Structure 1
Amino acid sequence: MSINFPLLLVIAVAVCGVLALFDLVLLAPRRRAAITAYEGQVGEPDEVVLEQLSREPLLVEYGKSFFPVLAIVLVLRSFLIEPFQIPSGSMKPTLEVGDFILVNKFAYGIRLPVLDTKVIEVGDPQRGDVMVFRYPSEPNINYIKRVVGLPGDKIRYSSDKRLFVNGQSVAEQLIGDEPGSLGSAVLYQEKLGAAEHLIRKEMNRYRAEPGREWSVPQGHYFMMGDNRDNSNDSRYWNDPKIPKNLLGMVPDKNIVGKAFSVWLSWSDPKLHNLPNFSRVGLIR
């Protein structure tokens, strides 16, 4: 079962905020009034009694303590930067399983948390960007792929594993066999828009349908993984609930943000090894 963390965070901030406001408006004045009344009744107030009268209810104390922390986390996560962990190898060799990345949440516009409604235009995805988005068929699941097709583009991926954008072959240069693959996987340097990055192809795997083309509608994007033969991306999505002309397309409303940096790598989910900082750096 997937957890809607943004919704839980908003609810937690709201509950803590209501508790803090309730205390400020109602409970705190009552405590002050009780202290004043007590001090007027005795000549020398007992410090223990004063402490008891001024003590906040436990629930209010927790709410007031957590509210500023949760509010800061909500603002940072919703509008500035959000951390993610890479769960699969679909973006190899750019991103490895276990990489912890940072995502710029305002690169493609300021959006309201939970509602994901864009309220301030900032910029649009560019060809070659590495982007996090909500999977169209299951919006509670986040995917990360590279932007290949922009609105209005025509995309083709041929049987010989070549990518074409608007009839033009995307430039790629052979780097060599992937280390440790015994020649079964090959690395290429690809130039997609302004981005130059490595892609991985398996020479004995053929998944793309020969000659198939996709037209990218307005307000949508076509996404592919850098691990071209091991990526569940726009080429293969199939959902009967989605109109045929939108199959494989990521709508603008599903965009989460632009991945820009690896800050930690920890490949072992059982934490048997130490985190690795050798991959720290900007994402190309």
Structure 2
Amino acid sequence: MGSLKLRRRRTALAAGLAALAMAAGLAGVPAQAVGRTTYIALGDSYAAGLGAGPYLDSCYRSENTYSELAAHAPTIKLVANAACSGTTTQDVVNTQLRQLNKTTDLVTITAGGNNLRFGAILAYCSAAMVSPVAGRQCAAATDFAEGEISSHKLDGDVTAMIQSVKAAAPNARVVVTGYPYLYDPVAPGQTDPMSLFIYKATHLADGLNGSIAAAAGAAGAEYVDVRAAFAGHGVNSAAPWINLNLLAPASPENYHPNAKGYTAYFASLREAKAYSTR
């Protein structure tokens, strides 16, 4: 009987020491190393961080972009911001998926604007306010973009991109963002050249975002709309979160978010719980 009690005491003591050893081992592991979400950001200049500087490379990746802001969270492990300025949805598939795998938990994507050649639209249509030649170029660029939207070519391209991402990262949550209005919308019925330009830009932004939202729904991804987050902060506002340097009309930063704009992107994604632990 006495030996049985002794064995029980020894067993209890051993179990207690094992529990203490496990607790001590866990205490030695940094809190952020447990349960962190492995995250890869994909996309074009709006994902890379163009407009917010300073830049890390020729893709205009910035430490002020939304993925880098998310990396400060203890639950997020940003493996890579693979986004690069100028890329289309097909470029994302061809050049940015190599780092995705079965261990990837989260992928965010901002892409689709370059499929519409949005940069050319902005350049030609802003110049069209003073140049008849640019007016014809503006009409051609706009017609091309509207054709890509109305034919559903754009949402097909975005859908294919998302499907490729999901195939490369089968266990990942995929979150696709839209784009902000570059100019705050103006009241209907205006006839001045600037208002007509803003109507055109607003209409195309709605078509672009609608196509991306439809593609996300079709491919089983999540869509985050950022237009409300930028409300009151367009190029034509008193406190713009979109760059436009009239003294440097060829600057690549024009019509891209500044640091506050990327903070708005991050806030929209965080509000949608994109960066919540799974």
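Readers should treat all values here as calculations from the given coordinates under stated rules, not as data from a laboratory. Only a predicted model underlies this, so the values are computations on that prediction, with no experimental measurement involved. Cβ atoms are built from the backbone, for glycine too; each structure is taken alone.
With distance in nm of label points 7 Å out along Cα→Cβ at positions 159 and 255 coming out at 2.7, pick the structure among 1, 2 it was computed from. Computed on structure 2. Figure out for me which of the structures 1, 2 the number -15000 belongs to, where helix-only ellipticity at 222 nm (-39500 (n - 2.57) for each DSSP H run of 4 or more, over all residues; to 500) was derived from the coordinates. Answer for the origin of the read-out: 2.
Structures 1, 2 were shown, and Rg and Dmax of the Cα atoms in Å at 24.4, 106 was computed from 2.
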